[in-house]
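Please treat every number below as a calculation from the coordinates, not as lab data. The structure presented is a predicted model; accordingly, all values stated were derived computationally and were not measured. Cβ atoms are built from the backbone, for glycine too; each structure is taken alone.
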Structure 1
Amino acid sequence: MKEILYLTNERREKNLPAQAVEELRARLRGRLLCEDDSGYDDLRQVWNGMIDRKPALIVQCIGAHDVIESIRFARTHDIATAVKGGGHNVAGMAVCAKGLMIDLSPMRSVHVDAQQKTVRVGGGCLLGDVDCETQRNGLAVSAGIVSHTGVAGLTLGGGFGWISRKHGLSIDNLLSVDLVTAEGQLLTASPEAHPELFWAIRGGGGNFGIVVSFEFKCAEIGTEVYSGLIVKKFEDARQYIQFHRDYVRTLPDEMTVWMVVRHAPPLPFLPAEVHGKMIVVVPFVWLGNEAEGRDLIRPIQEATPSHAEAIGMNPWAAWQSGFDGLVGHGARNYWKSHHITGLSDECIDQTIAFGETMPSAECEIFIPHMEGAPSRVPIEETAFSHRKTPFVLNIHTRWQDAADDDRCIAWARDFHAATQAFAQGVYVNFLSEEGDERVKEAYTESVWDRLVKVKRQYDPDNFFRMNQNIKP
């Protein structure tokens, strides 16, 4: 084996002796892969097809031991390091060029304590792994909306989904974590143990260590939920969105109603002549009696005409994976996003105008309604700062051909700029690679200052910097 060229944290090129690589390989329980090894190209891929980086080494970790060995090796040789959980982050920070990728994807164990209604989740788990196990007991973790999302990245940034308005964010249900620090120490962080670290990881992202397992409180939701899609006509978009912005804010926490503006995919319940046309999709989940849910949805059905509907009692795990096909791996993705203070008429007008000029049929304007239980958690109880804003506006730009990069990215940036006046902060998990000052907008000033202090304590050299970075 020959020497391997790699980059240091300061982006200098150095050579790694072959003997050092073989010594690391001997200490690991998992696999160590170099560029010429079988499976290397598959493992370096992340969800966003725009990201094409080749790490010098990939360690597939079996457990905490491998994570510790990887961190100590990287520190000894000053190797730039990235951490891959699910690899779903739009900024593609799970992989670094000519560095070390610490890959947690083999760590997908899920252990449910049905009596205590808790679940212990490995650092490489996907949401679908958790649903599969918790649903055997009618339980669920309040998390995201796509089953191939990684639990780790989603949770460390906050984590919201269909049941968050009733049961809180993912971080609000986090009981403890096992985490490996930048010094290669394995710690348990909880409200009782390392409480300041536990505070920081709940919204501060992957800045403070590598979480090898999460312990969550589960919600009892049963195995089916009353849910569905109502597909509205785009020509009535202004009238419908004006109704929507007011009505959804009157709903109980058990009801979550979101909105998506996009071209119609070929859904089986939609008439063929609607496929490819602009639509307003209104998806919802109701955690309660079906008859009560029908009564709450009826005003939405009657607000403006609909193309079609698909509504009923749906298995939770099937609902959670029902949107996977629209956001599969490999496409090119670029997001711009902000929390917004309300859907004013001016904001609605911009949304419709940019909807009319979408650069590809796969783009979406995603507007989840927030509020509910998360908004009643004190702002500084966790590092997730923007709990009071009623809506998020996520400009999800998605396309296939690299030749369309400039056009698609420009549309997203222009849309984002046109709605900046209605913004109040940003959800850190929805950030693309946008620079240091933009990361700060995910937090209030006091929360940011506190995060920096925790960073100085647990990662003073900024070893964990391949993320939405909080510099020490």
Structure 2
Amino acid sequence: MNREPRLIRVAVGALSSPLEVGAGRAPQAAAELATRLQQDGCAVVPLGALDSAERAAAAGRRLAAEPVDAVVLAACSWFEDYLVLDLLEECHTPLCLWPLPGMETGALCGTQQLTCYLKQLGTPFEAVFGPLSAGPSRDRVFAFLRAAALHRRLRRARIGLAGQRVRGMTEVAANEMALKRAIGPRVVTVDLPGLLQRARNADGAAAQAVWTRVQAAAGRVGVADSAGLAAAAVYVALRELVLQEGLAALAFGCYPDYMGCACLAASLLADEGIPVGCEGDVNTAVAQVMLSGLTGQPTHNTDWLEPLPDGSVVFTHCGSGSYTLAAARADIALAPVRLANQGVCSLFPARPGPVTLLSLLPVADGYQAALLEGEALATEMVFPGNPLRVRFAPPVAEIIQWIYERGIGHHWAAGYGHVGAELRAWARLAGPGVRLLEMGGTASCETRPQSRGGL
């Protein structure tokens, strides 16, 4: 396990019709687009010029056998809409269209007639217009590509559930069938007593090495070695489980009996690309997978806590965040969990910066995803955990009312960076099973993706 980002795998080609002005530049445009995407870190599968139904279908069959995250097609001239339709019949691949400028080419006309058709079919797509250079079009394409890669990863993800969700906290219950249908992950149930027995049987030398490393990374240590070694053994056991089951994330049923048991493991696993959700909340674990995948960084697993007089809001949980999220390494303190006074937590104020917050919950017809973007500010240790203080553009009182009215709940995953564009594109790709909720100034809005129809 590591935090190295997976390359986005993209198929690249160019659309044209032989009789049209601009058709001759299709091979060059396909090559230029492939080069630019490679320079920006994508792994490219070149399709070349697609100017006949036979070539389009052959490209689709190739992608069915050699899957990619998305296909990006430059339009060099007017082209027949069936070129793309025939390609998509062979492979269900997220599609981005990039018509190139040219007064006599008709590239934009061809793209508009195709997007009209795709909209009627309920097939999600992205489309931009402009030269193959840096700028808003390229930024939008890359947001779409990151969303497509996330969509593909989620369809194959496995989320572990160790124990059970908290009694009396029904909102965190996952609807496993709706989760699989709407978003993609499947849930792997984990026997918690068996997991804890595995921790008790863990290699003592391995646990000691972990605990020694953790103490060296922290600013202050306020727990006994016996507690630290037990927490390190849980990390060793969880890491083995993650590798054995191929888990993308884990939800741990901690409250109330096992509080503090897996907090240190969660901090360490986050740095290896494996988020751990608290309180048996599979939904927030999935949200953490989404944000960590889009930002390339560990995420916060938080409760919405207290609005402050300046309009900012404090989010936190008991102390299970990656040390990379701390404002200063010297501030990291190892301490027992609050309330239960047991286990090992890593306490620190969170670092400032732009943040995206995401809340996932099952609803009657699928899943809803609530999205907020804000700015994390410097904060004090106002709560024994990993306090994250965030300022939003809409007034906080209106956000709270929005949460009430839309039934959003209290758990939020938070990641550094603004990735709202990617999440909007992902919601379109996910289809009608996902309802995206956002605040728009002083009003809320809801995005309901169209049915994907036959393609």
**Item:** Which of 1, 2 yields -0.51, -0.72, -0.94 [log10 I(q)/I(0) by the Debye sum over Cα atoms at q = 0.11, 0.14, 0.17 Å⁻¹, for residues 55-182 alone, calculated]
**Value:** 2
**Item:** Comparison of 1, 2 by volume of the Cα convex hull per residue in Å³, for residues 191-390 alone - largest value held by
**Value:** 1
**Request:** Using FRET efficiency 1/(1 + (r/R0)^6) of positions 7 and 143 (r between Cβ atoms, R0 = 30 Å, to 0.05) as the calculated read-out, with 0.30 as its value, let me know the right label among 1, 2.
**Result:** 1
**Prompt:** For which of 1, 2 does percent of Cα pairs over 36 Å apart, calculated from the coordinates, equal 28?
**Reply:** 1
**Request:** For helix-only ellipticity at 222 nm (-39500 (n - 2.57) for each DSSP H run of 4 or more, over all residues; to 500), the calculated result is -8000, so let me know which of 1, 2 that is.
**Result:** 1
**Request:** For mean count of other Cβ atoms within 10 Å over residues 231-238, find whichever of 1, 2 sits highest and give me its label.
**Result:** 2
**Complete:** Computing Rg and Dmax of the Cα atoms in Å, for residues 31-294 alone for each of 1, 2, the value 24.1, 76 comes from structure 2
**Message:** Out of 1, 2, which has the highest value for distance in nm of label points 7 Å out along Cα→Cβ at positions 39 and 207?
**Reply:** 2
